[in-house]
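Pasting the structures in now, so scroll down.
What follows draws every value from the coordinates through simple rules; no lab data is involved. Predicted, not measured: the structure shown is a model, and the values here were computed from it. Cβ atoms are built from the backbone, for glycine too; each structure is taken alone.
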Structure P
Amino acid sequence: MVETVIRVEGMSCGGCVNSVTAALKALPGVTEADVSLESAQARVQYDPATVSEQQLREAVEEAGFDAPA
């Protein structure tokens, strides 16, 4: 497992945090997703053999938020 931190822009409430968390945890290979509204970031533990960091960013963007590199 590896851990990465992804910047998440556009979150404004707890519902946003829940949406991003659910989108990340739905990906195969993700074991933990800790999303913070205050720091505007997601700390994600995942298996790089199963899912890539780019796929994590795409999941955040598909949930309606920006995940700049």
Structure Q
Amino acid sequence: MRRAAHLAVQQAAALWRALRTACGDDAYERYCAHRAARHALEPALSRRAFYEDTQRRKWSGVSRCC
């Protein structure tokens, strides 16, 4: 019984992580992990600056098909 409950918790956690990734909710955490791994000597953006930069990149320029 204990093993089945542990497995259910692991599956729920994996599903939650997948949902966060799919909707972009974990973007800042992924950004921080990337910065720590690849650009450790450079300062990372704050959460607010990261959000503002993401929004600026998302909404600048033409965003239509024709």
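Couple of notes before you dig in:
- Origin of the derived value -0.62 (log10 I(q)/I(0) by the Debye sum over Cα atoms at q = 0.18 Å⁻¹, for residues 3-42 alone; candidates P, Q): Q
- Which of P, Q yields -9500 [helix-only ellipticity at 222 nm (-39500 (n - 2.57) for each DSSP H run of 4 or more, over all residues; to 500), calculated]: P
- Looking at FRET efficiency 1/(1 + (r/R0)^6) of positions 11 and 51 (r between Cβ atoms, R0 = 25 Å, to 0.05) for structures P, Q, the greatest value goes to P.
- Looking across P, Q, the calculation of P(r) over Cα pairs in 5 Å bins from 0, in percent that yields 3, 14, 14, 16, 15, 13, 10, 7, 5, 2, 1, 0 traces back to Q.
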